[in-house]
Structure P
Amino acid sequence: MTTSQERGMWGTRLGFIMAAAGSAVGLGNIWGFPTRVGQGGGAVFVLIYLFCIVLICAPILVAEFVLGRGSRQSPVGAFKYFSSGTRWWWVGALGVVTSVAIVAFYSVIGGWTIGYVWYAATGALSSGGEGAGDFFTRFTSNGFKSVFCTFLFLGLAAASNIGGVRTGIERVAKTLMPVLLVLLVLLAIRSLTLPGAAEGLAYYMRPDLSQALNMSVFGAALGQAFFSLSLGNGAMLTYGSYLRRSEGIGRVVLWVVLLDTFIALLAGLIIFPAGFSIAGFDPASTGPGLIFAVLPELFATMVGGRLFAGTFFVLLVIAALTSAISLLEVPVAHVIDRRQWSRPKAVLVVSGSAFLLSIPCALGFGAVGSLTDFVPAQWGGNFLGLVATLCNNFSLPIGGMLIAIFVGYVWRVDRAVAELLAEHAWFPAPRLWGLLIRYVSPVGISIILVISIVAVIM
């Protein structure tokens, strides 16, 4: 096994916070969150999402950081470190497999953002009205373009990952995440000034209580929370393994949760006011084309919209990359730790495998009918949606639930708390966290998993 020095360490607390926030903040916030809000009935989904974040997901985020920092290992190694001679290492293995699957479909969407950078720069996104949606459909139905853009995105992620922890991941996150935040704030302000913005804001902020008992909304909210915070797949555990033992986890978790949630909510303030300013906009049936069909409409109404559109999609690529890098780091760290591969070799093999898996996802969004039509709507409606549903609604929550059970009952809360408070590290309310990780998180996930299963089979 490699030592922590060989694997690398974070250079600064800010660098780690930005990298962890960069892992959390990405397409899951800007694309996934508004899409699921639209499909989940507006503000009632937001309320359920916030409940999941605070009471279920944040305690698991703490648990992943503790497991990583305490073991200095990737997911499989971490479970072996704390439960030698048991089969709990399978939880880490599930995280590795899930990360590769997420990279596969995530890179397709990331590739779309690369394509839109080019189209924004050339002025192809200047069409208005129904044209923006039609343009997106034509783009995603072109198999060659979709696969090629996916390849470019994965290539960028792999190139960034090869740089390692401090000179690659940390440097990119520290530089570009604040810029993305500023641009999103500016876009939100502009969106709120558009005609029809009040209607979109009301849809976003006023709960539709008739959806409060919709079983699928609960499952989607939990899945989105896990996907958004990069939980259940070992990404945060892996990032925690590069953390100095003296570094307090409490402040880091607080900042990551606040930044992630703020940007997700901010994305909604961009999408829905902008969407309701467009005639015929249906928030419940927008699908993943939301940011690719709605935002071009917003840019077309702005002075300098072409430049603004290009800048936005460039930064969206960067936000997607910070998340993709963290996802790649899970299997990369695994093969480095367990097989002693060099980082370049590990990155090449892992990214190549992810690309092969991404091809049916790219082709299964309209380009190839056999990969598009066989998937029922409740399972995603196409191959890409199927993989996303399996990961978001099942694999990630199951991984998170098993992590909570492991920390709460196998490793035990008292030992985990001792690790949390090592070297006088700051952490608020450790007893409350122990109760949440032992009871609230696993029970809440179990209930919502049952709801998700019922929702997809009915």
Structure Q
Amino acid sequence: MLQSRISRRRVLKAGAAALALPAFAPRNVLGANEKIKVAVIGLGGRAGGVLIESRGIATNMEIVGVADCFAPRIGAFINAHGQGRNWKGYEDFRKMIEEQKPEGVMVETTTHARGWITIIAMQMGCDVYIEKPMCLTIAEGRAMVKAARRYGRITQVGTQQRSIALNNQASDFVKQGGIGKVHTVLAPNFVGAKRWSDKPAAPLPEGADARFWDIWTNQAVMRPYHRDLHYGWSMWWDYDGGGECFGVTGWGTHSYDQVNRGLGTDETGPVEIVLEEPVTVSNTGKFAKARARSEDTGTDYHGMARAVVGPRARITMKFAGGTELKCHLDGDSGPGLGAIFIGEKGSLEINRNEILGTPAELTKGMERTLPGEGGGTGLHVKNWLEGIESRKRCTADIEYGQRSTTLCYLVNIVRDVGKVGAKLLWDPVAERFTNCEEGNAFLDRERRKGYELPPLA
């Protein structure tokens, strides 16, 4: 069992670790000008993007170490992003935490490794910023939530649209009845993950040692090394749920998180899901580059996607209040990173830093209050750092991440086991199907020996 590291700040946490929202003393009691030590785990393109987008915004963050199981990435990452800074690189993130004693870590790894790494980092005393989707299965996500509450950790899931002021303003408008009772939400028909077909073994990439592929594979079935797994992991079922730019766990995570934010369903989920057509491998179509109107829905929208091929089928989810989430929109009929909320008084698209009302007067007075906020990543990291200081729940707390990620995996599961037109009943409290044991078999998966989720102390 890994031993929790208790620093002078962790002492504040020790007595209240089991509380859902611990009332810890604010960090400013210990020195307001002190920078927060952060380490980065997983050094792919997204990790670099997060750091670049955070500079000049998250100014009280000090990177003290970076880690990746693929050794060649370490030096390349430091050269690209850490020149002039005293960053130390590691292949073992646990050793990095032990030596550098960061207050927080950013988990920017592949999806299939995030749960295991996140829980261990929590046990070692770290608050955690977790890239989305935060987990590989619904059960794994719930285990991560339990760990965060057990150890009193501050968490932020990388659904950064929650840190965009315009998105939140529009979401609050919908929640407060600005378009009347919402009866329908329209979201894209995102593609899911593909199944891997074994290919002949290939040599390990230059610079990788013998341990690399075992560590990288993590919980998944051990397969021969192949570049398409190593670099294309996000499109394969065993490693993600469809993490491409228009995949259900890629952009879909953002879209469904926007749905939850707008409906106020951050801590619950649907009660009914229906597969509306057979699953096919098809092209999503290419979204318009500017404002357009959907002939199907009568709503205006902003197009934000490119054509992607993958398994997909239209699905409708129903929430307890009667609102239906229709995952129907093809490439020429809706937003890529948000959703269209349709109520009694009109419709409102909430996309990434874009809103569009039908009628247009609905959005009067709504505007970008921070011209430079862009995609929101820098503000999102800043919010996490503020949470580390105040011990208050972040805007994309791990429970909210669990719920938006669950919607993604429900889409995948229903496409796999659902019968066209049949209602699958979902219990959002127990997080199980009540009439489909075949679906429940997909809620978790067997983990490879050595990469089981650590028990909670």
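Between structures P, Q, the calculation of distance in nm of label points 7 Å out along Cα→Cβ at positions 177 and 225 yields its largest number for Q.
To which of P, Q does the computed value 0.35 (FRET efficiency 1/(1 + (r/R0)^6) of positions 41 and 321 (r between Cβ atoms, R0 = 35 Å, to 0.05)) belong? The read-out comes from structure Q. When helix-only ellipticity at 222 nm (-39500 (n - 2.57) for each DSSP H run of 4 or more, over all residues; to 500) is computed across structures P, Q, the figure -22000 traces back to P. Here distance in nm of label points 7 Å out along Cα→Cβ at positions 161 and 185 has been calculated and equals 3.3, so which of P, Q was it run on? Only one of P, Q returns 3.3 for distance in nm of label points 7 Å out along Cα→Cβ at positions 161 and 185, namely P. Given 34 as the derived value for relative contact order in percent (Cα under 8 Å, 6 or more apart), which of the supplied structures P, Q does it correspond to? Computing relative contact order in percent (Cα under 8 Å, 6 or more apart) on every structure in P, Q gives 34 only for P.
Every number here is computed from the coordinates shown, using simple stated rules; none is lab data. As the structure is a computational prediction, the values presented were derived from the model and not from experiment. Cβ atoms are built from the backbone, for glycine too; each structure is taken alone.
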